[in-house]
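What follows is calculated from the coordinates using simple rules that are stated; it is not laboratory data. None of these values were measured; they are calculated from a predicted model.
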Structure P
Amino acid sequence: MSKLSAVLLIDDDPATNHLNERLLRRLDLADHYLLASDGAAALRQLQQLAAAQPLPGRVLVLLDLLMPGMDGMGFAAAVRQLPAAVQGALVILVHTLNMNSHDLGRLDSLPIAGLVSKPLTEEKLATVLQLHFGH
């Protein structure tokens, strides 16, 4: 299986980011692992990654919705302002415990590829990779 260019974990819970990063590193899924505690920090991470190298492959983004500062919806909306090449490399999945119907309706207008429930497991990750990356 070919590696992803990067995985960006966006969650205000450090334990969630840490556990997800450990799982992803153990499976050796990406060349780069990026962590952010809110949407603004995540945008900076993406801009730095894109400036350091072109994004030739795909970037998996696991996005929590409820965060202080720029939340997940704000991040997803702001992605539209990134260069087209960066936008095209991203596969954004909402990573959450639950969603209300109002939030689900708002996702349709954003560049969100799908949902994956917390906690992230190897089995859920295998499904994500198959559906969105053909792995």
Structure Q
Amino acid sequence: MSTTRSTVDELLSRIVAGEDPDRIAEVYAEQVDWQVDWPDATHPDVPWIRPRATRADVADHHRTLAASAVSGQGSATVTHILVEGPHAVVIGETSQTVRRTGKRFRTRFALHLTVQDGLITRHHVYEDSLSVAEACRD
């Protein structure tokens, strides 16, 4: 198994296990090229959509996402993991209920990760951000 694939598998297993955000962030490099598929760097209704660039930012992302969601009502399915050299693309679907509004969203996603020296250096996610924003909007 490649280093890229084993790093991606480790990331996904930590997320699925609901591990502490700092533990999840340990698989990321100190500096991360982070991008969420949204036209602006932040979104007023979606607290976890904002610029990220460090391992500490990655941990904050997972803390903010967890605090914004109704515990036990989330789901995620990974249907494909494609690996080519240092690049991996994770394809799947996720859903969650937003704590503040009680609204639920479901979105398909593609997550492009790059792994260097066993750590994730790029995290670009492409999803239906509009459905997420609508669920977060009062």
Structure R
Amino acid sequence: MSNVRFATALHILTLLELNREQFLSSEFIAGSININPAVVRKEISNLRALGLVESKEGKGGGYALGKPASKIALSDVYRSVNDLPLLGRSNTPNPNCPVGRQINVHLADLFASADTAFLKEIGKITVEDFSKKFR
């Protein structure tokens, strides 16, 4: 689910960047992503709590970026929606097995290394950079 949330959040932020002259409705955004507007509003609520999106009530209202796209790293977006290591979770192995009793320690190191490398790499890319692919 977290991978879907990252794609959804990045889609939302990209739309807001490409339409930065106006506020977008959740229905418009949902139409682009092809999901229910309620899912969009839930994700926007999370992004708004982090200051990445702002909202405006009433006629002509909707959603816009809460800060410049050049100041939003993809690693920030990823962290906002993901609470699992990139490679997933370890399991609950048999503690009587020589591999089972040690594997989670070694997997934790591997997962931490993968997360660090991944976040460093996508941290070099901003929403502005990503949005340029659509112009």
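Can you spot which of P, Q, R the value -9000 was calculated from, given it is helix-only ellipticity at 222 nm (-39500 (n - 2.57) for each DSSP H run of 4 or more, over all residues; to 500)?
The correct label is Q.
A value of 91 was computed for volume of the Cα convex hull per residue in Å³, for residues 68-123 alone; which of P, Q, R is the source structure?
Answer by label: Q.
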